[in-house]
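What follows is calculated from the coordinates using simple rules that are stated; it is not laboratory data. None of the values given here were measured: they were computed from a predicted structure. Cβ atoms are built from the backbone, for glycine too; each structure is taken alone.
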Structure 1
């Protein structure tokens, strides 16, 4: 295990546990089932540190985000919310900024990310799911953008929620705060697949991702982030041409093309 992964032993806490297996699959597991895995400022701080460690660990190929118990995450911890009520504007700005950084870090994470959702997925938890590349859920999972019910708004998660489920559905559910089902989440694009056995459901995705070029997948993530909502013009055309030209001459692309032409499995560990 790399030095980066060794740091995980330091930052594992009561809020969640992180491990990296021999295949390079990193798993962050929320471990507060008694409070439906609700997060607080400590969870956010630890998540930010953990994501920073994992993104720079060359041994990590895929990141899984999951939770212990019956529920994925009920959003903000009630005790944290009690503390937030006492904060002034500047303190609230700093506090919100930390959650915004977690969302951005997860959204920009350079390796493929998969969310496993069961039970309640409320408030900020929907933001975590929306930031992952692939989102899987059980058929009984429930979703709710509940902020307006307590006088708040889903501000820092809104860009990712809109990107995942579209403006039309976001307008409805951010305004009403109503529950919606796993089937509806699938229909809206927030979730990709449903199955009550999430591990079995994830296995084909994981195997496929492990077969793919790590450098190419990282380049794809960067590409899609950069071209989203970008006008198709000469600048974009030039940029995408430069990206494909650059990756064609990379070591991994040369290995992948050679393997394809010679009908063999590529070895992504070659330098």
Structure 2
């Protein structure tokens, strides 16, 4: 496996730039000032947006330097930069009303709008090409319009803390199942079409435990973070980064337990 990527290590509360072919490459920085980092987005050739519990920050990919920070809330779970420069911030109880919120900030991080719906749990949020929102709501994926009015719900047996959903170019939706430790693909209507990556279909040393962030590469390969638990001792339990073909066949895997404890977030560069 040959990839360079940003990695959120939840067990050590660190963020690293990693080259799978060169263990001495890159940098590692503490996330002590940015707890519960969950979301990552590349927003420029050398710039990444990192969402954390209280907001988000912008980071130099090459150096790990924090260039700007928005630290304002509690329970932020996702942050996404739009093409117009605005930022969407998603989380639970961000406005104190106990619901699920999506806040829109302008380029200067001033809040310009907010929408809310009932609920007390959400993980990553993604925007489809049609402008709808995909929310990970523990045991299902909720698709809404921009007012957070429900359009569809996608469910699969075994979803528990489902982590990320992404709409593909062909209209299907790919989901990481969290503690279910498998990947699920839904058809255009939101019906479960297939799954892959589950325990029993992979070599024992992979040890699927919690499928967290994933990324689909330009050629259709699917990279998946196989999170192994909260503590810093978990790195030796299984393979941390998994590479699947477009049709769900395991192609390769990688781990560096000396550097990474529990891989939760990935941003393939």
Structure 3
């Protein structure tokens, strides 16, 4: 009712009246935020504490969607309450991805989440940090071997594994790396074939377009002398050169260097056209 009648009862009035009922205040602000992320932006800092107290599951979605809440304040509250997942997210939102990754590895001890985070950030330095942290932890190494192949050269990890270290399911992980590598090769070969086929198709299309007729009438001008391309006296002889870029010249207006039939240049667009015949159209009478 309050949300549907903002013109009669303002947001500020509702929040003020519910000051002594914070759980209801949270419900109202939460519904308002779901309806419009910006209308209650002045209360986003207050909502951090309200979510932390009454609605923890929606705190992280709120932090992700809000562009107005103070991140430093949110980080402080989450650290005080030991909200690990939110505390991990906020440094990355604040641009400190290395700190966020370190927290995932040290606080959560979750290699899959660390790998997922590194994939999202797509930062080579984060992968390097993850490898350095995992190099003396066999379970982490297994997780990296199973997921690193499509993002980082697995040789960088394999060369750092200490001789004699026992790694769970090492054989299966190495087999998966080889399978992923073969799959990448097949994908690249497939993409190359598609590109070659598309290039040939576009080349044929361009050739057909260039071979089409070009309309030349009294409205066209010579790009060199700027006079009409066709003579006013139809009985006069004329010689017109039309490039595939659609620029037109009187034959006598072309520089001497451009009259060579094998290679001709359009002076306007600096395009080189190779002939004879297929490069430019020459009309004479």
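Ranked by distance in nm of label points 7 Å out along Cα→Cβ at positions 38 and 166, structures 1, 2, 3 are topped by 3, which has the highest value. With Cα Rg over 2.2 N^0.38 Å coming out at 1.06, pick the structure among 1, 2, 3 it was computed from. Corresponding structure: 1.
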